[in-house]
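Where a number appears in this text, it was derived from the coordinates with a stated rule and is not lab data. Everything numeric here is computed off the predicted structure, so don't read it as measured data. Cβ atoms are built from the backbone, for glycine too; each structure is taken alone.
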Structure I
Amino acid sequence: MFFPEVLLTVMLTSPPDVEARPVVTVPHGVRMVDPYSWLREKENPAVITYLDAENEYADSRTAHLEPLRQALYGEMLGRIKEDDSSVPWQANDGWTYYSRTEEGKPYEIICRRQGDDGAEQIILDVNKEAEGLEFYDVTTWETSPDGRRLAWLADRTGYEENDLLVKDLSTGEIIDDSVHNANPFTLSWANDNETIFYARHDEAKRSDRIFRHVTGTPAEQDVLVYHDPDGMYYVSADRSRSGEAILVKTESQLTSEWHAVDPDSPERPPQVIAPRRHGIEYEVERHGDRYFIRTNEDATNFRVVTVPVKTPGSEHWTEFIPHDPDVYVTGIDVFKGHLVVSERRGGYSAIRVVDLETGDQHVIDVPEPVSVISGGTNERFDTTTFRYQYQSPVTPSSTFDYDLVNRERVLRKQREVLGGFNSSDYVTRRIEAVADDGVVVPISVVHHRDVEPDGTNPLLVYGYGAYGSSANPWFSSNRLSLLDRGVVVAIAHIRGGGEMGRHWYDTGKMAQKMNTFTDFVAATEALRDQGWGDPGRIAMQGGSAGGLLIGVVLNIRPDLYRFAHADVPFVDVINTMSDPSIPLTVGEYEEWGNPGEPAAFHRMLAYSPYDNIREMDYPAILVTAGLNDSRVHYWEPAKWTARLRDHKTDDNLLLLRTNMGAGHGGASGRYGRLEETAFEYAVLLDQLGLIKD
């Protein structure tokens, strides 16, 4: 079926079989009309009909790209070693664990063996669990301390409402499947090998409660361990590496509070470590009779303190690593004899090692300045070996084992990239842009070695800029399909992220949120002016909160770009943040603001992409979404696309493509993800004029 854009517009302004009329509100004296509000009615057949029509329209407008899509899919699949396995890791239960994949199967197979040469035991074949399902995602799995049982959380829709399953590994039988609608990311065993801690969410999908479940008993008998009624806070629980505590965390965007449960006595109530104080964040690791704590108390870039377990209040905290305004402490890993500190230095990640006996410190060196180094799987507490991951835009993900004592490293595995990949064919570099207020914004760039900054190159600029999350310069074998066609790819490390320290985040949120968007524009202009991009062939891409970035920039500088890809974009800022029943809304008042407050409302209204669409020309736009997305609901990209159709004055391509069986992360299997990427790349390359006849 072919749906021209005019028919799609008619469907939106005159929706069939829809009783609700456009919503009109007058918040803080501003009259706002939302003619597309009916698209929120997911259960209404007319909504599904419309989304299906958009998908058919997208397919019809891109039918000529099918050969390219197939070629891209073949290229990307051809770089993947389909029969592959992870580097094994040792767990505290005496087993060695690893995962592997098999050719033609979309999901991983989780395995273990005794020692290095023991027989393989498959403990979870995700392919079998996913049979007959359009979507299946194992979000978390943990074996019991004695290694006899496996618990995992399974999402079957993408809506992040998980089932908790427990398997007896000696028989292979599922012995418990009574817990449903659990949070995807909390799962911890007590030392009795029977008790499991998990989280549930409220009506707005805020993780607000920790429960204690005894294997084999009905979920109705589960005991509430901790509840935080404050809508600003999210709770979770995790087992400390030392095995000495189950640590319950509750945190908002600005404040945190931790509690400890004795894993030997899981029925005892949690004990608070340090009561919450507004604006004070901290995280905790257990080390014998003391806690190591990372905190921002009197430390914008965080510092590390220690405190006795028996008297953990902040009045007893003792300085261990002082605050450094030039070094952002982003995390800590505690081992028996060493503290490993994750940091950001000069915009990029770093790892510092501290000997707990001697106090000696050193930073693990990396071969490339534009790179990412991060901790890997490190389950054992009593060890002097630290596993870390390293990659750069030109170096595939590499797993190293690092001796914390003699400082020697062993490369355990580098991801194998098939198809004749040679890292020397590509170049990565850092350049800088100057923002409107004079702040220097770093940019990571990767390109083929034959590309020169001569002003003729197609350019793709990626950005995120929210939650203090850093957009690291990662490796992507899929990206090679762009680089080999001459595309320059840049990552703009804009404010709102955490690349340059905590102040980088603080100066890109709330009242200073516009810095995120103007930084991105400045980065694009710098790339263009320095010759990395042809002014007529510049594209941008961002997802989720990065989709907000794309939406805002489209409104303020549409002339700067030829094409934009907004993936699961958060674009309906006022409507979403005004509805506390929507997941994430209340908890993000400290990120964006509360539109119930007049000053915040007007500030957010000034940049909200949906509310600032104007009668003007826009570049070509691809919008991608997931029907079961619980973070950015499908109706945000759908409404935004509809309003764009109704107002834009150009004939440029505008596509909305919704995955009707997935959520925020798109397709769950590796082949499904490749198909989505191939479609997106084909549209991008077409719009940048790189399709060869």
Structure II
Amino acid sequence: MRLSYQLRAAAVLAVVWAGPARADEGMWLFSNFPVRTVSQQYGFQVSSEFLDHLRTSAVRFNNGGTGSFISGEGLLFTNHHVGADCIQKLGSAKADYLKDGFVAKAMEEERRCPDLEVNVLLRTEDVTARVTAGVRAETPAAEANQMKKAAMSGIEKECGQATGNRCDVVALYAGGQYHLYQYKKYTDIRLVMAPEFRVAFFGGDPENFTFPRYNLDITFFRAYEGGKPARVEHYFKWAKAGVKEGDLVFVPGNPGSTGRLMTVTQLEFAGRLSYPLVHRRLSAQIQSLRKYMDKGEEQRRIGQENLFGAQNSYKAYSGFLRGLRDKELMEQKRRDERKLRDAIGQDAAKAEKFGTLWDELAAAYGSYEGFHAPYYLLESGATRGSELFQIARDVVRYAEETRKPDKDRLREYAEAALPSLEQTMYSTAPIHNSLEIAILEDYFNFAGRELGFSHPAVAAMLDGMRPDEAAKHYVETSKLADVSERKRLAGDLEAVKTSKDGMIRLALAVDQHARHLRKRYEDQVESVVTRAAGSIAQARFSVFGGDEYPDATFTLRLAYGAVRGYQDEAGRAVPFATETAGLYAKVTDQEPYTLPASWLKAKSALGPSTHFNFVTTADTHGGNSGSATLNTRGEVVGILFDGNLESLPNRFVYSDKRARSVHVASEAIVETLKKVYKADKLVKELGF
């Protein structure tokens, strides 16, 4: 359930009427939560106080996940796979925390993450009128798009200067509305406890996105302010009892992106072109990482987290493609779209205002078809998996963009975005040259196969070298592992342009093509889609009303649902929960079904019938990873970490027939903290 794309990557907007919510469907804004529906369905009255408690206790991990405060001393709770990036970076050949786990027995032993940021949502504000001010029906699409982006950057800058908070303007309802999100930001985040990788991800890739499941996918961090544990007023308390079938649960989190409002044109484009390209890229990267990790134990340690991310994304995209190739799902989307278009066609005024929007989208995507592959490979997905390439691109673009007026910059280099960008760009996390070489070699080979080795950008990257030679050359002639060198170059555009640094030269070679493709995408595709998106959102509201939820945007939402088992495709009953005894029954002496020595030693001490993982109908998606699972008292009864394979097409259409969210049970967490890890201080802080 981790968010698979870089957060700064340009996203294709999505539009069309989604239809009425079904059963427990919905990634709801806190300002528009369906209180009446929950009351009618479950007999529970959701109060404003309850919503405030959930909103102020949940947090966003800016590397693509969710978490929660669970004590007044800044203790944070999230998934192991959300925390894995920090765990990997804190480790070394002598102390492999990803493999062997980590437990701080005292606060003095808690280890600071080099570049992790956590956000707490303080408030939201509708700023649609400010973003769209001056944009008229006759304003050319490309110009209107730039006007909106400039307005968004200006609002964020003004908010940040006035409040000191992180301020993000987010497009909701496919551009029908724009909301300003204000966050309190924590940048001193320290690792408190992490289990061993083998139990956090027991069953490995073969059992990813499946159920029954046996994962202890948890990690504890602590937020600090001024060098001391943060004092927080709002946090979730731990429930004294777990869940039972039929229980109502709530899941506050930050789902990354969904495509439920996509038009049929967009869905067909994704299924035919864009998703298969990403799928092929991930497959190639997995093979490359496996080859690298087979070279030795240290290579295995260095590459583990990167491999997990690639495998996770590959399996997710496999599920997305299965949904896009499902005739029933696609026919439902066509029916939904026809329903909206027919309603518009019956009203002359609406037909004149909205009737041509779908043709405009079709034309935009027809244009995009001719350059979507180079745009992905050279711009939006170019640096995937490579820390060094991302740093080099950021340094190059930072040096250039920060010389421009704020309104003219690329959005990710706008003034309000710089503090978070700089924390990542100047991270002290280790750079492993051997891994970077392997990743870049795979990138050059893949780009050559997809675009042709004679493509001007590919030829510029290789500069007469073989892919393996080029990768080795760029990495070994770079000094960007030195943070002071990054800062020197980022502050001097002329130094960047004349630099002999290998990775800077690579970033410059790609940038001359990538910037052109980005402008073409923004002017020819994004601008048209954005305009159509806002207009179709208006049409949808005028025909059906606005009582619905927007697609996911990696902003705080609230899902709800029931603890409920299901029947698999073969008609077999799948119980709502697994138990500890089932974990040990699956253990073998072969990976990925081995357990750490600590777990083998503690077997007799653990209750065999303790719930380990369980499933619910809650509507969640990538980015929700680490979301607390809460009972009707707002207490922790688990933590969401995944969905089953059947849930992946929920990216486009929600179903609760077999689709389920998968959670770690709270009672298993407490029991293992006590009996496996002897984490007595942590257990006491949880209230036990």
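Computing relative contact order in percent (Cα under 8 Å, 6 or more apart) across structures I, II gives 26 for structure II. With FRET efficiency 1/(1 + (r/R0)^6) of positions 413 and 501 (r between Cβ atoms, R0 = 30 Å, to 0.05) computed over the structures I, II, the top value is the one for II, the highest of the group.
Match the computed value 18, 54, 27, 1 of P(r) over Cα pairs in 20 Å bins from 0, in percent to one of the structures I, II, and report its label. Answer by label: II. Among candidates I, II, the computation of helix-only ellipticity at 222 nm (-39500 (n - 2.57) for each DSSP H run of 4 or more, over all residues; to 500) that gave -5500 used structure I. Each of I, II could give distance in nm of label points 7 Å out along Cα→Cβ at positions 229 and 533, but the derived value 4.2 comes from II.
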